[in-house]
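Heads up, there are several structures right after this.
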Structure P
């Protein structure tokens, strides 16, 4: 998606350790107009797929998932990174290692909100090693739900996550795929 690539080149900051900082528009301060265009793009890409639920993980995926859900007219369910007193009853649980936070989380979704009859689109901000995505896939599969596909804002194509998920036969639609980043020059190179 050209609009997203241009925004990454304009406002993204490349840091050591394969970090692409996009917090000025994607995952701290959120550009809702950009999110809206991303949601429209995923609606086009997954047109006719009978999606009835969007699944994401807290926190950075929630804003993107909510705007995207408006285009599909469906609810969003987000996997929580901690148990709270607000979650009653049975839950699906999986463990997820965060690339950004260098931490392992037990993520949970109430069994009330993911069902075998659901056709799920998973939405997230980044795909690097695929750990968060693997966790969301695990939750959906444990629920017996049908995973229609995955929508990713930014995929780091030089890290293994995208390849791993695609080899599992899951459709992944990334709006910007970064092939290479240079922290010395700050340049980002995209897959064509």
Structure Q
């Protein structure tokens, strides 16, 4: 039985499978890659069926720095260039300290940023541009696309954190720092 058939058999309900509960034998790496833009490739060719990508994304697991497709009977290593998901949209519910940012990924996951789904921003080593991410599930993150990041900046504010002033965004009762306020004001 192939990984797709095993995944279908494992997924009786909706949403991601309980991959954190499964401990199947590792069967090796397969020629599958998730590119930085969220495109899934198998044997060098893009997987063009969105339903197949959603299926594979539902059985994805991260163990340490490595990514695997996991079913109750097999565990196969894959390559992920950056984050396995891309947050392609963000909406805002409420305002101020009660504000909640809701992200949707390219594979249909919806998450509310907050304590269980933190936002983080790193500086991309290649471009020196901000690289924002939101936690989706089980150590898996989505890179936040540019338009969604710009919306977050529009909703942002300055706040103190760790003895410094930061520019960031609030969601789910938390403040997520994006850049030091002094670095932001120095950029203008």
Structure R
């Protein structure tokens, strides 16, 4: 399925704010792909589809994951909004006909991260955090600058900020995020 057709379908499937965010991630991913000499088309497609399951109600996310044998962790059971990444990768493949495993994997890990991520994984994770519509994260100007200087250091900064934020709010922390931070903190500036 072509990107423009996917955009049309997503515009109907997502609420207005989520669709605007999605476009921001798509274009930010394209910019990062240019900077790091990665396929612009693949980055744009992954950015476009990264939240394709976000607007599905939480109970439906759980039901769809169970129906399609997508593993649900204890943290995801407690915070089902986190399932949109895994479910999004599944929908990108089955509903939007994406076959590239790198794109599907980048969608799957864009919320938690993981150790030793691929270039596309990092591009999508970071683009989701720094896209122009985002304005609440601490030190966002510095994080945006760092994204175009050193992806690994940027991953460390974002993961650290997210873990601190979730601890401060008493939110559950997915083990994958902690593992990702343990890996990327070696690149922290």
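Below is a table of values for the structure above.
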quantity: Structure (P, Q, R) behind the derived value 15.2 of mean count of other Cβ atoms within 10 Å over residues 41-48; calculated: P
quantity: Structure from which -4500 was derived, helix-only ellipticity at 222 nm (-39500 (n - 2.57) for each DSSP H run of 4 or more, over all residues; to 500), options P, Q, R; calculated: Q
quantity: Entry that produces 98 once volume of the Cα convex hull per residue in Å³, for residues 17-80 alone is calculated, selected from P, Q, R; calculated: P
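Bear in mind that the values in this text are calculations on the coordinates, not laboratory data. In this text, all values refer to a predicted model and were calculated from it rather than measured experimentally. Cβ atoms are built from the backbone, for glycine too; each structure is taken alone.
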